[in-house]
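Just so you know, all these numbers are worked out from the coordinates, no wet-lab data involved. Bear in mind that the values here come from a model prediction, so they are computed numbers and not experimental data. Cβ atoms are built from the backbone, for glycine too; each structure is taken alone.
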Structure I
Amino acid sequence: MTNVPTGTPSDEARITRVDPAQADPSLRESFDEFIRVRGKVPNLFRITGQRPAIGRTLAAHLRAVMDEGEVPTALKELLAVRVSQVNACEYCLASHSRLAKRAGATDAQIQALADGVVNDMDPAWRAPLRAAEEMTRDHGAISDATYDAMRAHWSEPQIVEIISVVSLFNLFNRTANALRIPPTV
């Protein structure tokens, strides 16, 4: 069994959320994009908006990693879910489970990941999902066997994309957990 969050998160983060209407003007573009796509600005970005340059660059990096490239969105979202499960990050798990389903993932796939089972996944998706767990548990390391299995299905640019998703969500999970950011509702 893995470290799937089971507690009830606090409604209050350690840092005050920036009101989108009162946000630094340099955040307007990224906040407007979140509102357009998700209907609201996620709490992580409202909090990192306390330092506009950080909030802006995190939002830009999220878009570059998750919105562009050649790796299917559903796989990217499942990678985010798996990292969030391993890191017990209620904030990212809540958000990216919803986004994974929106991208075509199923409740059964999300539960299988929570149970540590990837064998029933698309064969090309198994190694990236294993890599997500290995990187998260082993300080960024991936075994040669997992890397070789990724190479069998994915190009070098795609592997960079996969690793970038895993790295980004380890950053987001640590930020959300350290600052006790509650899920965006």
Structure II
Amino acid sequence: MTLILTSPPVVEPLSLAEAKAHLRVDGSDEDTLITSLVTAARIHIETTTRVALITQSWTYLLDDWPRQGWLELPLSPLISVGDIDIFDENNAPEALDPLAYEVALGIPPRILRARGHVWPRPGLLAGGIHIEMTVGHGVLATDVPEPLRQAIRLLVAHWFENREPVVMNDSAADVPQSVAGLLAPYQPVRL
């Protein structure tokens, strides 16, 4: 299973001005660093929680369909599922009939095989199924839940002040506990 980013977010969940205000930085000497820290914090949070903060598009590649008749998508919140293409042994795509599946928008989002339908097997051994999906909370920074925006502020401040990993009790602490606490409600839970 592979995820490929096909259309990144057009804005970050925290603007440069908001990050600078939180850091109490007035000049522009650190703008490049602060901008990169905001992006790094977003990516860290998205990777940790499997939650896309700002609208973005991905292609999810699978080797084969799961046996249980439904497929859990790796990112949420799901906005939409686009094309689902099955590639044959000649690497030619064929679109999956939209009547052959249903989309469940829960967390995690899933694609369910419709009753009475059989999903065609891919002809390729690796990456023979391509699922286009759009995920995220919205196109605006203000669409992102405030606890996740606050986690970005705290991470940016932590990394701005500590440009090297912080060593505590012989181990490096990359993420402050306050950030981990803000992310906890958004982390996937397995029962």
Structure III
Amino acid sequence: METPAEVSERVRLVERQLRSHKVALVAVVIVAAALVARTSSVGASQGQGVQRTRGLVIEDASGQDRIVLGAPIAESSGRVSPCTGLRVNDPRGVERFAACLFNDGRVVMGFDAPVGKGDDRNRERITLVADAEGGAYIRFLNRKTGVSGRLVLGVDDKLNLEFIQNVDGKARVRRISFDGEQVADLQ
């Protein structure tokens, strides 16, 4: 079992990673807003007024799709269902970040590892979700695509920190909340 100091250090690490991802997200949103504003001003200066489109693709100098905006977003990542949103690709055209609003009301942001840095069947490492029922969670996946931990706002509006691991072939969760700590098997 981890000591309180070890748990505190893990929480500090998670908070630091979350801050850096927030900064990256803000930068992407600012760039996207600037590009949309520039596109709108070009259209307005030509007397066309509002520009309407279902998608916008920003390419790099070599013609690779780097930023994709869409309603729905153009697919290339094997996403389970269509969404309205933004996808940012690496120089090889591989998704590294996406923000999507799904038809069921979920808003999801996913941060992906580079290709070859774990099991490539699912490279997502951090998922931020505001679910359709008013809840929320941040999920952390390991390099083997397993869920290692979550920060969950439950249906009771309480925040829980969950550490998940396999013990003797069974998934176990260690849940820490304001009310205390518990360890249980996952179903």
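Comparing relative contact order in percent (Cα under 8 Å, 6 or more apart) across structures I, II, III, which is largest?
Numbers: I: 32; II: 28; III: 7.
Going through I, II, III one by one, relative contact order in percent (Cα under 8 Å, 6 or more apart) is largest in I.
If distance in nm of label points 7 Å out along Cα→Cβ at positions 65 and 105 comes out at 2.5 when worked out from the coordinates, which of I, II, III was used?
On the way: I: 1.4; II: 2.5; III: 3.0.
Of the structures listed, the value fits II.
Computing distance in nm of label points 7 Å out along Cα→Cβ at positions 73 and 89 for each of I, II, III, which one ends up highest? Present the calculation step by step, with values, prior to reporting the outcome.
Details: I: 2.0; II: 3.2; III: 1.3.
Structure II comes out on top.
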